[in-house]
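Please find the structures below.
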Structure 1
């Protein structure tokens with residue numbers, strides 16, 4: 001049986017040439033993107049660490065200001081180490097008529113999510129207080145800490 005040629009149906013010779021990417025071309029583009037990412041990502045991550053440290057220093061400045069406001073309301077006395085920074089967000093138990101807080105809207109956390117450390121009198125600032133961030137390793141008391149003494 002012989003097929004009839006349909007005038008509305010294109011033959012294989014009449015179909016447009018369909019171009020696409022070969023596997024080699026796709027792999028080459030992915031390789032180039034990988035090289036670019038290998039050069040860019042470390043630089044971006046390095047800047048992120050520096051940005052976190054800058055945010056931590058800014059937070060320490062704000063926290064120091066809140067502590068000074070507390071001291072103004074309490075005849076120059078800073079909170080004790082036992083009271084800690086919680087006294088800046090929550091009214092202390094018992095009667096404290098001088099408390100005019102909250103001095104902070106929320107608990108003091110560093111950019112890595114760790115609570116700031118407070119000590120009065122300070123070991124680094126014996127005439128004042130020490131406040132510090134644990135730094136990127138989230139452990140207080142080692143060389144990557146960021147404090148108000150720096």
Structure 2
């Protein structure tokens with residue numbers, strides 16, 4: 001059920017995601033050269049991923065689901081409950097790994113990895129938002145037709 005609190009969290013999440021889309025660098029060189037852009041992108045990614053985690057916790061709490069053991073498990077439990085597809089569970093747990101690097105190992109963050117997420121994985125975050133909204137509004141989640149559901153290994 002879409003509560004006022006969950007709606008506010010989703011709105012903030014979508015605002016953060018829009019901010020990330022606005023700062024898309026032209027290429028890796030431009031990204032790597034601009035220290036302020038890199039730092040802003042890293043912080044916005046951290047905030048977006050943390051907001052997704054808070055959204056997941058709110059949904060699981062409301063549903064009376066088992067308590068997740070950690071941030072990764074939030075998305076695993078959402079998958080178990082049918083809120084997220086297996087692909088989105090995998091993608092969002094990888095996003096938690098990125099968030100952990102940004103928070104705890106910020107001094108050794110690989111700029112190419114962050115740039116790659118900016119260029120190729122923001123749609124995963126958008127699909128997370130779509131899936132959660134569908135669940136909260138009690139309608140079936142239908143992935144966007146342009147959403148890539150395979151990762152390149």
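We did not get these values from a lab; they are worked out from the coordinates using the rules stated. Here the structure is a predicted model, which is why all the values come from computation and not from measurement. Cβ atoms are built from the backbone, for glycine too; each structure is taken alone.
Relative contact order in percent (Cα under 8 Å, 6 or more apart) computed as 29: which structure among 1, 2?
Going through each structure in turn, the value belongs to 2.
Assuming 3.3 is distance in nm of label points 7 Å out along Cα→Cβ at positions 27 and 107 as calculated from a single structure, say which of 1, 2 it is. Numbers along the way, then the final one.
Details: 1: 5.3; 2: 3.3.
Label of the originating structure: 2.
By the measure FRET efficiency 1/(1 + (r/R0)^6) of positions 35 and 139 (r between Cβ atoms, R0 = 41 Å, to 0.05), tell me the structure among 1, 2 with the highest figure. Walk me through the numbers before you get to the answer.
Working: 1: 0.70; 2: 0.40.
Largest one: structure 1.
Given a value of 0.96 for Rg/Rh (Cα atoms, Kirkwood Rh), calculated from one of 1, 2, which structure does it belong to? Numbers along the way, then the final one.
On the way: 1: 1.55; 2: 0.96.
Label of the source structure: 2.
When mean count of other Cβ atoms within 10 Å over residues 19-26 is compared over structures 1, 2, which one is greatest?
2
Identify the structure, out of 1, 2, from whose coordinates helix-only ellipticity at 222 nm (-39500 (n - 2.57) for each DSSP H run of 4 or more, over all residues; to 500) was calculated to give -13000. Walk me through the intermediate numbers first.
Values: 1: -13000; 2: -23000.
The value was obtained from structure 1.
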